[in-house]
1. Matching task: 1.00 is the computed value of FRET efficiency 1/(1 + (r/R0)^6) of positions 92 and 156 (r between Cβ atoms, R0 = 41 Å, to 0.05). Pick the structure from 1, 2.
2. 1, 2: which one has Cα extents along the principal axes in Å, for residues 68-139 alone, as calculated, at 44, 27, 17?
3. Of the structures 1, 2, report the one carrying the highest value of FRET efficiency 1/(1 + (r/R0)^6) of positions 100 and 132 (r between Cβ atoms, R0 = 41 Å, to 0.05).
4. Cα extents along the principal axes in Å, for residues 28-107 alone computed as 54, 31, 16: which structure among 1, 2?
5. Which of 1, 2 yields -1500 for helix-only ellipticity at 222 nm (-39500 (n - 2.57) for each DSSP H run of 4 or more, over all residues; to 500), as computed?
6. 1, 2: which one has log10 I(q)/I(0) by the Debye sum over Cα atoms at q = 0.10 Å⁻¹, as calculated, at -0.41?
Structure 1
Amino acid sequence: MMAAIDSDRELSGKTHPACCNLELLLKDCQIEHVRRSGPGGQHRNKVETGVVIKHIPTNIRGEASERRQQGRNRSIALFRLRVNLALGYRISEISESPSLLWQRRIMNGTLKVNSEHDEFPALLAEALDTIFYYQFDIKAASQFLSCSSSQLIKFLKKEPRAFSTINQRRLEAGLHPLK
């Protein structure tokens, strides 16, 4: 599974790959430029504008080829890699308190972030790590993260694969699924 970490966690040695700054993350990645078929005309078929980024330690990938510009596809692939890391990589320990990034995003118990924002993968990784740590007890995880259970569930729904994974794991643990 993948995740991202902000600087306070990087220093503590509990850094999730989805939370790392991009330079650090890319040091552990292999980038491949590929041709992709589909709409876009001759330009798309002649030039390797598609980008596949593989995080070598976890074997998790992010890819994009829908844009005609390689640079734009690279940015999209990197974001998708970070989201996939948040989904696919778990850290078994959590810090004594939520990260500074998480604390900055909580206002009166409400988590404010768009699923397309650059900080989303790091926040998703932290939320998932916390939920796994608390053995899928959403109430305990939300209390640790200083938000309401409904806010945490609403946040998870922004990434349907995360919401589905948590519900599957809750069922396996004998808990009712989240709605």
Structure 2
Amino acid sequence: MSAGLEPAELPADAVEVGRIHDAWGIKGWFKVLPHSASPEALFSSKRWYLQPSERTAKPSFTGTVLLRIREAKEHADSIVATAQEVDDRNAAEALKGARIFVPRSSFPTAGDDEYYWVDLLGLRVVNREGLDLGEVRDLMSTGPQTVLVVGYEQDGQPAERMIPFVSAYVDTVDLAGKRITVDWQPDY
């Protein structure tokens, strides 16, 4: 395990919010690839939980470790951060590929008609007529708007439909009822 990283228990409400991309500079800063176009959860939490990437052949640590964030900020077109446990470039490079988790309870409160992507995953999507269109499997940012990737079965085969997540097509989002109602037809 890398020096300074302490083993930790992953919080029950932990959500994966990004990955460590690479070292940045020589003083232990590192670049972060957020999973969301709005990375507020990375900025609001000062305790990140890391797990090694499944793609790293020889990770520098195993299990879950705690990283105490000193600062996280936007820089150019990316996010950079520094932590108490990471004091030089070598330590930052050792974290490359690590998956970042933060407790859902540390997310800032979403505003009216704002939703965290993680809260939309798994919701059923139905149209105004009550026809089940499938389940939200993923979301995609296309620049100006977000698109719901809705999975369903057609003739026994998995299929996807893309529905723009904009007020022109989305009537209601009922998080408690795990349902999104849309103005959309199955043949669109």
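Quick note: the coordinates plus some simple rules give every number you see, no bench work behind them. Predicted, not measured: the structure shown is a model, and the values here were computed from it. Cβ atoms are built from the backbone, for glycine too; each structure is taken alone.
1. Checking each candidate, the match is 1.
2. 1
3. 1
4. That value comes from structure 1.
5. Of the options listed, only 2 reproduces it.
6. Among 1, 2, the structure yielding -0.41 for log10 I(q)/I(0) by the Debye sum over Cα atoms at q = 0.10 Å⁻¹ is 1.
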